[in-house]
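Following this line, the structures themselves.
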Structure P
Amino acid sequence: MTARQLPRQRQPELEHDFARLPALGYEAPEEVGFIRCLAHGFPTPLARWHYHDEYELHLIVATAGKAFVGDWIGQFQPGHLVLTGPRLPHNWISLDLPEGGVAERDLVIQFGHDPLAQAGAAIPELATVLPMLERARHGIEFFGLSDSAAQQFRRIKAARGLERFATFCELLAALARCTDYRLLSNVQLQSTDDDDSIDHINRIVNRITDDLSQAPTAAQLAEELQMSESRFSRFFRKATGNNYTDFVNRVRINRACQLLMDTDRLVTHICYEVGFNNVANFNRRFLESKGMTPSEFRRQADHRFGAAGA
């Protein structure tokens, strides 16, 4: 079978611990705890469409190009600072690489969820970062923090033991305080203190995602919850930050992105599968959400593997 006949890779690669070799820039596991630092250049075998079980704070310090985080595609340049959550696929492809590449392009910190969650249950000061970590499931791009993040990365990498953890907590606190950020991938529910509201919203979202082609109308849901439509609208917007129609369309578009990235199905088939009833409306909504057509999104997404996937 020739290279042209080989099936195109669609799925992200799972990064395993055994592949994190010091020769590639990883810290030896016996030298550090749950906070791991990594600095690498480009090109490198580490730059590929992949995911892992840890959070990853990723700072670009050299070159510009195209970033892929979940179903988000955008530009990056030096200062691009992103926190990705567990199992959120990602890759950064430099497009202005000088001859011979660059020795240092990425400063990376990886850390697990459980130690922070368990500590947060007993230490209220640590628990304040948990809402930010929840948002990281969709990827967070921070603005205005790149210089201080680079300095703190160097301090964290040089430290060990409690000093490393304390410096890492300083960085986490700065990220949690930052209000100048954007979520990159998928739909994010806003936090609420009302358990009944959370249950209602979770049930609604599950119904939408279980069968996108048959999503209930706002009127149907209002009747089921014994609310007026206007009250339901206010309730839904408060819980999700979106009106109901926009939310359903965003979920449908994000599902379409996944199918465009992971399958070779025709755009017209994907349109109807995710619940749009005509291609023109699908294309218009997709363009509004992603800034490109579905076909262009698929072409761009193929570059997330680097040159081999182009």
Structure Q
Amino acid sequence: MTAGGSASPTRAAEQVRLSGPSVRLDTRINAIRPDLVDLRLADRVLSAHYAAPIERVCTTVAAVMRGRPSADAPAVSELLMGERFQLLEISGDWAWGYSAHDDYVGYLPRKALGAPTKTPTHIVSAAAALVFSAPDIKSPVVARWPMGGRFVAEEEGEFLTCRSGYIHCRHAQAIGGEIDPVVAAERLIGTPYRWGGRSGDGIDCSGLVQLALAFAGVVSPRDSDQQRALGEEIAAGDALVRGDIICFPGHIGFMADEERLVHANAHWMAVTVEPLADIVARLTPRHAEPIVARRRLP
């Protein structure tokens, strides 16, 4: 069944009329299948069935988004606790739709989603936060939440009180309190590289950039090729500075200073900081132009 019911082309046309032939859209960020299309695209894509999105929220610590409704399908991204999801269809154990923060399309286990309740007030800002059973660091640990998870909490001394227990204030912060993106990325040094990951439990290169920029209040697309449009191109000959974004073929990272890059990479299978010159040397045998863009945010 489709979430919110499927709409016939006639019903969709009553709301949005297709003004010309269907256009080709990036299906990573536009929910289009041969049998079902997001109703918001009805003015550009003709389909026999449309569905209006219903907002849901991730209620588990994290949920892998996949390209097909199968646990064996490759990961495409990850939804973190407290993040919103626009649900278009539920079929068996799987939900299909897109994450609200970047429109990325994929399948999630339906049990990972719930109806939105209170808006999250805090976000895990350390690589991971321990959830204690009492406001005491000697009390039992009942859960571990990775960086990026969002939750509702109230301050109680040095702790944040939430539904699941108590989190030390050094492991989380109020949403909206900005962190330098490179500082956020550096907190994840040593985190395992995981394709499709975007949390403190495992992260890929573009996931690191997206998550770190979110802490600075910057909305970023999900994939490295999309992130090349961030900021402005650095003029040829200009020296690099901390925070500059370096784009490679299929890869991306932040300059930690004028010489070193912090990035999640499959070479070391971790988030590391290493000389940019070493990365260029490693890529040169396979790419005539190892660096495809150098971007600087305002």
Item to complete: State the single structure among P, Q that was used to calculate relative contact order in percent (Cα under 8 Å, 6 or more apart), giving 12.
Response: Q
Discussion item. Comparing distance in nm of label points 7 Å out along Cα→Cβ at positions 43 and 59 across P, Q, which structure shows the greatest value?
Written reply: Q
Fill in: Parent structure of the calculated result 4.1, given that distance in nm of label points 7 Å out along Cα→Cβ at positions 51 and 243 is the read-out and P, Q the choices
Q
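Out of P, Q, which structure matches -12500 when helix-only ellipticity at 222 nm (-39500 (n - 2.57) for each DSSP H run of 4 or more, over all residues; to 500) is calculated? If you can, show how the numbers build up before the last one.
On the way: P: -12500; Q: -3000.
Considering all the candidates, the number was obtained from P.
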Worksheet entry | Structure (P, Q) behind the derived value 17.6 of Kirkwood radius over Cα pairs in Å, for residues 115-250 alone | P
Worksheet entry | Structure from which 15.4 was derived, mean count of other Cβ atoms within 10 Å over residues 203-210, options P, Q | P
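Just so you know, all these numbers are worked out from the coordinates, no wet-lab data involved. Remember, predicted model here, so these are calculated numbers, not experimental data. Cβ atoms are built from the backbone, for glycine too; each structure is taken alone.
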